[in-house]
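Pasting the structures in now, so scroll down.
Quick note: the coordinates plus some simple rules give every number you see, no bench work behind them. If you're wondering where the values come from, they're calculated on a predicted model, not measured in any experiment. Cβ atoms are built from the backbone, for glycine too; each structure is taken alone.
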Structure P
Amino acid sequence: MRNFICHLLLAACLASCTTKPIVISNSIEPILMLSPGQNFEFQISPWVSLHHFVYHLTRENEKQLRLRGRVRILDKDRHVMSDEFRNALQPVFAAYKPYIEKDLLFDEALQKIGRSLSFDGHSSLQDIKLMQSLKNIMPIYLDEYWPQHKQTNQSLYLKLQPLLEKYEATMATRLANAIGSSWGKEPTRVDISIYANWAGAYTANNPNLITLSATDPEVSGDYAFEILFHETLHTNPFGEKLYTTINEALLNVGVKNPRLWHNVLFYISGKITKEVFGIKNYTTYVTHTGISKRNQAVFDLIQMAWKTQGTFEERVTQLAYLLKTDL
C-alpha cells in the first residue's frame, strides 16, 4: 500500500513540474523535472546512472590497485547480477580502464563524459570505445537494474520535493545575497544517479551540472537539501565569485590556505540551511560528518568573521586578517 501511494505521489509531482513529456515505462528516455522555484532541472537518466554504476564496478574490479575514493557497490546490486551482465561488463571494464585512476570530480575527461551523457545521452561521446560499450550493455541494464535504480532515484527526488516547495525560494535568495552574486539565467541541471562519487555529490561547470547520489547515506533526508545548495555554490557564477574573492583576500595579507574557500562554502550553505529550516537543533553537514571538528580552528575564525556586519567581500577580508593574526 505504501509503495502504491508513493507511485501516486510521484506521478502527481511529475505531472506538475516536468519540462519534457514523462515516460514512466522502462524506457531509455530520461525523466526531467523543474523544481518548484525553477532554480533546478532535475534529471533521472539511465545513461547517467549506468555510467556511474559501471565506473565504480570497473574500479572495484581492479582490486590490485590502491585507488582512492572507491564507492561501495550495494549488496542488492551485486546479488542480482546475471551471467549475461557479467559477460557484457568485460568490454566495459576495458573501455573504462584508462579512467579508473582518475576522479569524477577533478578529471576533465570524466567531466566531459558526464556532461555528454547528461545533456545528449551517449550520442556526443568522443570516446568511441566507451560509447559502444555503454550502448551494448544498456539493454541488459534496462532489464536487470533500471527499474529499481529508477525507483531509488525517484525516491530521493520525492524526499527533496516538499523541502524545495517550502524552502527553495527563501534559500535561493539568501544564498545569492550571502555571496553577493546571482543565479544564472537557466535552471541548474541536477542528475540524480544511483551512485555519484566518494563524496556523494559533485559539480562540473561549463555548463553547470550537479550530480547527487540516491544511495549515499550522507546525502539523504535534510542533508540532501543542504548538499544540493552546497553544490550550487560550486556552480558559476557563485563558485567563481567565492573562489576568487577568498583567494585574493588571502594573497593580499600574505596567507596561504588552499582549502579555505571550500570551508567557507561549507559554512555558508550549512548556516543558511539551518536558519531557513528554523530548527535550532539542526546539525549542519560539516558537524554531522566531523569536517568542522577536524578543522575546528579555521571554522571558529569563519564563524567569528561572519558575526560581523558587512558584505561578502568585507567578511572575507576580515577572515583573512584573522587567519594572519592566528598564525
Structure Q
Amino acid sequence: MRTITISENEKEQRLDRFLRKYLRGAALSYIYTAIRKDIKVNGKRAKQDTVLHLGDELSLYMSDDDLDAWTKKDEHNKALRQFKVAYEDDHILAVIKPYGLLTHGDKLEKKNTLANQVITYLIETGSYNPRVERTFTPSPVNRLDRNTTGLVLFGKDIEALRDLTYMIREHGYIDKYYNTIVKGHVKDALVLKDYMVKDHDNNQVSVIKNHENVANNPKNKGGGDVKYMETIARPIAYSNIMPELTLLEVLLVTGRTHQIRSHLQSAGYPIIGDSKYGERNINAWAEENYDLTTQLLHARRIHIKKGYKSLQYLEGKIIEAPLTAQFDDICKERFSNV
C-alpha cells in the first residue's frame, strides 16, 4: 500500500485524471477498476469524478512492484537552449522561439523541441523539479509552426497553466499580434471571416469563404473538420521599390492550424517565403535576395487585456519579441517608413 498527499500542483483535479497521469504505465481499464476496489481518498471510497484538494490523502492498495512499474517517469533529456526569455515571473514564462524549432515533438523529433528546452531551463533555474512532481509538467498554451518565430507562453505551475489555457481559449483575455510581409498592396485593414477544413494527410488547410456553402463545398471532403476562423490584418508600411510588398500587423482572433498563412493567401496576399501557401515567383525572389526559405511570420506581441483567477495581476501586461535579424534587415531595405 502507498499513501500520497496531494500537493499544490496536483490539487483541484478529478481522481481519475490524476491517476491516469500518476499511473501512466497502467491500462485505462485497470485504473477505473482500481478506483472501485483498491483506492481510497481520506480513508473512504471515492468516485472517479471526485475532485482532489490540497492535502487530501490517497491510499493505493497495490503492490510496490506494480506501482514502481506504472509510475516510472521517463528521464528528461536535456536540450540545448535556443530560445530567449521575453518575460518571466513565479507563475508564467514567455519565450521567443526561433525558426526551425518545433513547439512540441512529432514522430521524427522528440528531444530537441521548445517544450523540452524550456523544461531543461526551468530545472536548471530551480523552478521545476521532475523528481518531486508526480503528475505536473510545465507546458505551452499556444503553439507556433516550426518556421514561425516569436512568443510562446508557458504555465510554470498547474494553477497558472489552467488559467492561462482558459485565457488563450476564451475571447477577451489575450490578444496575439503577428508581423508578416505579403505580396501585394493591402490598402485597407482586412477583416477576414471564413471557414477552414484541414487535410490531415498533407497537414494543409483549405479556406472556405464565408458566403460559400460549407457543407457541400468540394474542399470539405466527406463533410469533416470544418472550423470558423477570423483574422484581422492592418497594413503598416509599403515597399518603396518593386516588387510590391506590404508589411502587416495581424491580430489572430481565432487560433487555427496555419490560419494566418492560409487566410492571407486566400485573400490574395500570400506571405513571402511560404512554401506551402505562398507564390512560387515571390518566394524565388525572397530566397535569391534574402536567403529566405520559410514563411516570414513572427509572433510579435501579446497583450493581456485582463487576467483570470490566479493571473489577474497580469491585467494590462504587454509582452514583446523583437523581429528576427533577417526580418529586420528586410524591413530596413524594403520599407522606408519603418
Structure R
Amino acid sequence: MNTLPHPLLVADIGGTNCRIGIVDAPGRAPRTIRRLSTRDEPSCEAALGGAIAAAGVRPRAAALAVAGPVIGLGAELTNAGWSFDGPSLIAALGLEQGLLLNDFEALAASLPDLGPADLTPVGGGTPARNGARLVLGPGTGFGAAALVGRDGRYAIAPTEAGHIEFGPAREDEFALWPFLERVDGRVTVESVLSGAGLARLDAALRRRAEGIPIHVDGAAVGRAAEAGDPAARATVRLFGRLLGRVAGDLALALKATGGVFIAGGIVPRLMPMMDLAELRSAFAAKPPMQALMAGIPLSVLTGPDPAERGLARVACDPAAYGLEDRLWA
C-alpha cells in the first residue's frame, strides 16, 4: 500500500470557493484550516502557501480536488483562472508527494464512508450490493462521477456530463426554452443547472412573463426565494424538477443501482423551497424503465466537507482506486 506521507494537505478547489484542510495521520478526519474565494487569490500556489503559513503546520504531501478535467499530472479550473501542475506544486510548496483529482472524483471516493447523518433521502429503495454509485451536482458548474467497487477495490469514472446538450421535455419547458440564454450557442446541463444557470432560468421565466425585474445571479435568486418572492420560488421549483430529470438520465445511463447522490452547496440551501416530490418524480419518470428507477435510492449530500474526506480516503491507498499513476513523485 502506497500511502501518501502525512501530515497531508487536502483542498477542495472550485470555481468560486476553496476549502483547505489538514489530515494529521492516516485514518484521521480532515480539519479545516482555511476557506477562501478562488477569485481572491492569483494562483493555487499562493492560496495553499498562505494557508500552510497561517496554520503553522508543515504538510509532507497534498491531495487536491479541482473543478476541471485532470489530464496527466495537471489540470485547469473550468470556471476560474487557476491551473495546476503537480511537479511545480511540489517544488513551490516543499512537498514530498501529491495527487490531483477532479472534484467529483473526490466526492465519489467519499461515498463508501457516508452514513445516514451525511444524507437527506429523496426516495427510492435499498442500494444494490456492488451496484454502481453516482454523485452529481450543480455549483459554479455541474459535475458528475461514478464509483464502482468490490472487495475494497474501486474504479472512479469522472465525466463531463455538464457539457452535454439539454432540451425541454414538458409543454411549459418547450414554451420557456426560446427565452433561455445560450452559452457558446448551446443550452447544456451546466448552462441551466449551476449557479449561473439558476439566474438564467429565472431570467427566462421573467422575460416570458414580461416586465418582472430580472435577478443577475443565482445567489440573488436564492435570497429572493427565501424572502418569499413567488417568481423566484417558481424558478427554484423548476430548477429542482430539471435537476431530478438530469439525475435520472445519468442514473439510467450508468444503471446506478448503488444509489445517486446530489452534491454541492446549491441544493442544500434551496431544498426547503424545492418540491422534492416533483424532483423525485422527474428522476423516476423514465418509461419503460420506471420499475428500475423507482428502486434507485436518491439522496442529497448534506454532511460536512465530503470532497476532503474522499481525498483523505484515496491518499491512504491510491492503488485501491487505480490512481497510483496520478502521484506527482
#### Entry: mean projected area of the Cα convex hull in nm² - highest-scoring structure of P, Q, R
Q
### Query
Which one of P, Q, R has FRET efficiency 1/(1 + (r/R0)^6) of positions 159 and 295 (r between Cβ atoms, R0 = 25 Å, to 0.05), as calculated from the coordinates, equal to 0.10?
Q
### Summary
If you rank structures P, Q, R by percent of Cα pairs over 14 Å apart, for residues 151-206 alone, the highest one is Q
### Query
Can you tell which of P, Q, R yields 5.9 when distance in nm of label points 7 Å out along Cα→Cβ at positions 47 and 247 is derived from it?
Q
### Summary
Output -10500 (helix-only ellipticity at 222 nm (-39500 (n - 2.57) for each DSSP H run of 4 or more, over all residues; to 500), calculated) maps, among P, Q, R, to structure R
